Structures are given as C-alpha cells and as structure tokens.
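Have a look at these structures, which come just after this line.
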Structure 1
Amino acid sequence: MNFETITYSLEGNVATITLARPEKLNAFNTRMMAELLDVLDQTDRDDAVRAIILTGEGRAFCSGADLSGGPKTFEFSKGGEPERETTKVNGIYRDGGGRVTMRMFESLKPVIAAINGPAIGAGATIPLAADIRIASTTARFGFVFARRGIVPEAAASWFLTRHVGVQTALAWCLGGRTVEAEEALHRNLVFSLHEPDQLMMAARELALEIAEQAAPLSASLTRQMFWRLAAAEHPMAAHRADSRAIQMLGGTQDAREALAAFLEKRAPVFTGRVSSEMPNIWPEWSEPVFR
C-alpha cells in the first residue's frame, strides 16, 4: 500500500510510524485506518523490527475523527464519512478506531506511543493500546465523545479503565474536559513526560532498550501475556500461560544465548524469528467476536 496519511521508517531494529496529516492536525479517517492496519501487518512480518514508535507529525498527535462529513460524520448507514470503508459484521459496522486498537493489541512487536501534542477523541483512544505511552509536556488529552453525542470508541471502555481506573475514566469521559499532560502522568495514563525536543529521543531510548536487550519471542509473548491476562478471572490463567511459555522458550537458541551472554558478560545476539517461530501458549484463548 502506498501511504498517504502516515509515514514509515526503519532505523536499526526500531520502526517509526508517524501520523502525517499535519494540515488537518493528523485527523483520523478511513484512509489512515487502512494504512495503520497495513503497516502493522508489515511490522509483524519483518523480523528486523523489534520495537515500534507511533507518533504524530507537526504540533498535534491526532485531533480525532476527520469531521469533514459534517453533522452526518458518525451516521454510518448514510455515508457520513467520505469514502467510508469499513467492515460490517452481523449488521454492525465496526468502529475504525477499534479496528486499529484491536490490531495493535495483536501486534507481535512492542509499541511505544510518543504523544507529541494534542490527542483528542480517536487521538486519545488509539494510543491506549500501545504498550508504553510517553508524552510531550505540550500534550493534552480529550475524551470528548459524550460532548459529540456518541460514546468512547476504539475499545476505550476496556483499555482506559485498565490504565486509570473506572472512576477517573468516567470523570474524563462524562465531563469531556481537557486533560493536561501533568494530570495524565499523575493518573498513570502516560509513563513519563518530556520536553518537546526530547520526546523522540526518549521514545527511541525506550525502543532501543527493548530491541537490543529483549529476545524477540520473549518480548512478543510478554506483551501478549500482560494484555490478555489483565482481565483473567483467576491467576491460574497466568500460571498456565507462563508455564507453557517457559517450557516452550526454555530450549530455544535465544534462551541458551541469553544465559551464555550473561555468564560471559557480553551482549547477547538473538536470532529468534517472531514471524515464523511464535509458540502457541493460548490453546484455550477464544478469538474476538469481531476479527
């Protein structure tokens, strides 16, 4: 796919995906949705990619849904959004932001969101599916859905409550006020704050730490385990998953290399291929209703 609304680069083992509609404050539309889905497929296939940074071009991260469709923007059946392309399952149109967060949830590579400016609506909910969120001191967040006559999308009712708790999530979503960067940090929405000119440097340091120190299969399974087991009813689900994972990874070349490097006091050289060697530690894991 030729990208029109995002840019993509790979430097070393770190991929950077940039929302690139700066003249529209990187407003989210169906083209951007399709390109994000496509590029995440690409990063999964490319074993050179060991970590991903998601950020925005210009002064905003993402201003939310493109409202050029006017009052009918959210009327799926009436073609409110121009050139709407989405999936319909059992008579229900899938929310575009949710398709992106579901794809991020299933990513084989860790994702760091570097939120460089205002993140409103879909711009606030899409990075909820990132593994780590860091933000500029100029960032601010707006969960404005109730003010627009709709509800939070992109599976925010699942992701946001896990980050900040139900009470804070409801206060932000029902009131719809702007959440400044300091409050986002205080409420655990973001991991750290950085001056604007230091944000991407900090994101890359985090990404390189993952890319250079974590075995690829270990990193992929760890992010899956933490996300999927966050909602488990009993810790036995985690015990089953990590028992399988340790047994399946314990005899791999990367596990042997990690121990040898530790004992020899050198940096490890990992060769595991996430694209083709991922073990299945989820035999009882049910697929989502929407896929």
Structure 2
Amino acid sequence: MSVFRSGNTALITGGSSGIGFATAELCLRHGMRVVIVDINKGNLDFAQKRLDEGHGNHGVEFHQTDVSKMEEWAELKDKVGKKYGQIDFLMLNAGVGGKGTWGDGDYFQRILSTNLFGVINGLNTFVPSFQSRASDATPSAIVITGSKQGITNPPGNPAYNASKAAVKALAEHLSFDLRNTGTGVHLLVPGWTFTGLTGSSYTEQKEKPAGAWTPTQVAEYMYQKMQEGKFYIICPDNDVSEETDKKRMLWTAGDAVEGRPPLTRWREEWKDEAQKWMDNCEVPK
C-alpha cells in the first residue's frame, strides 16, 4: 500500500516550482489533497494558475510561509490541521542556492536558515504527529530533499554543502527513529535538474540543457524508489550515471578510511590516482 492514494494529504515546501511543483502534480494525479508551501508569492501565484489550468485547482491550497521561522510553521500546522486533520505525506523540499566565502556571515546565515533550519522546523512541527499514529494506520511518508554536494562535498560552496550534509544526517536519524512505524522516510538526492535553483523557473523559461533531468523525471524516479522502499533516492541525470555516483561516493568515503587529505578528488596531486581508481572500480549494482 502506498502513501500516494486518493484522500491522503500532502504538504510540500518549496512546492511552487521545480521538483516540489512536479511532486505536487504527481500527488494530484493520485487523487491526493495537496498543500503547497513557498515563500515566493510570485511563484505561488504562477503555480496556482498552472494548476487551475491543468487540474481545476481541486484539492490544492497555497500558503506563503518562511520555513526558517518556527512561528510560521506553528501557524501553518494550525491552519492545515483544522482543514485536513493529519498530513500523510510531508516533503521538506524548500532550499536556496547562492555562493559566498569565509567571513561572509550573511551567506552562511541565509543558506543554513532555509536549507537546514527549514527542515528542522518542519520535522519538529510534524514528526510527533507521525509518531502518534496507530500501528495499523494507512502508510505515511516523509521525504527530505538533499544534494550530492552534501555527500561528496565539492569545494566552492561550504554553507550549501554543510546544510545538505546536515540534512542527510537528520534524515538518516529520522529513518532509524521511525523504523518500527508505518511512516517511511526517504532522502531525495537529485542529480542535475533544470529548476529555479539551477537556472530555470516557471516564470522565465529557458531551454533545458541536454544533460539535465526535468523536475518531472525526478518526481517520477522518487515515486518509483519509494514504491521499492528505498531510503536513499540518488537520482542520475543524462550526464551522470548511477555507477558514476557510486564511484564518487566511495572515493569520497575513502579519504577518511585511507587517511588521505579531504576532498582529494579535486586536489591536483591526487587527480591521476583518483581517476585511475574511478576507471577500474567496480561498484554494486
């Protein structure tokens, strides 16, 4: 039995564009009620227009919410609870990009407030209600959107990488804590996806690069892996295969295991050895 079923309620942060919007459409196709949460009023208005055209806006509501603020989560929970009761599918997907460097406190604050504390606030708001469900309740699920940068930690964006590494740790811990309940926990790790965060938005359409997946492809891949009960949903794209992702993760883990310096994949003195290892490594299917 799947959480994607008629009558269930989904709440999706960052739901007015990109992967969040594609997941909202996926939920609607399965007859679910959908609560779309986003801080961007323009994106919310555009998403509402799109859904009005495609679905008649049945079973959808929109909330402008700053996920970094716990008081706004409390207001959201109260409103949604009065209308729908419990949430069956929680997707914590809101995220911001941008780059900065050491000494730039605003950069760290902005990234971590949304990407990390937006997730923490959402979990603290709704996880207790998932924990209190009866053991024979219909299946429920929590999806947290991570990033490959939170696993392999490429240089150049320390705040973003740190936020997504922390999100991975939170999701893993949550999966363990909810292991004997009817709630599945999943870490969604998109590959290169053509979204508002990476150069495209619904209000300013550009041509998708050949190597990127669409948000709809990511949502469909997530759905497939959730049906298989997978926690780690690490998406390939048209440039990077599942095998390559596994090799990159294994090499990264080897830095600590082998006693190498960190981030050797990007260090000039380790470049040849890393590439040779990648070329000859065999990974589990």
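The value 26, 23, 10 for semi-axes √(5λ) of the Cα gyration tensor in Å, for residues 189-276 alone was derived from one model only; which of 1, 2 is it? If you can, show how the numbers build up before the last one.
Numbers: 1: 26, 23, 10; 2: 30, 18, 10.
Label of the originating structure: 1.
Of the structures labelled 1, 2, which one yields -12000 when helix-only ellipticity at 222 nm (-39500 (n - 2.57) for each DSSP H run of 4 or more, over all residues; to 500) is computed from its coordinates?
1
Once FRET efficiency 1/(1 + (r/R0)^6) of positions 109 and 181 (r between Cβ atoms, R0 = 25 Å, to 0.05) is calculated for every structure in 1, 2, which label goes with the largest value?
Working: 1: 0.40; 2: 0.15.
Comparing 1, 2, the top value of FRET efficiency 1/(1 + (r/R0)^6) of positions 109 and 181 (r between Cβ atoms, R0 = 25 Å, to 0.05) belongs to 1.
1, 2: which one has distance in nm of label points 7 Å out along Cα→Cβ at positions 141 and 173, as calculated, at 1.3? Numbers along the way, then the final one.
On the way: 1: 1.3; 2: 2.4.
This figure was derived from 1.
No value in this document is a laboratory result; all are computed from the given coordinates. If you're wondering where the values come from, they're calculated on a predicted model, not measured in any experiment. Cβ atoms are built from the backbone, for glycine too; each structure is taken alone.
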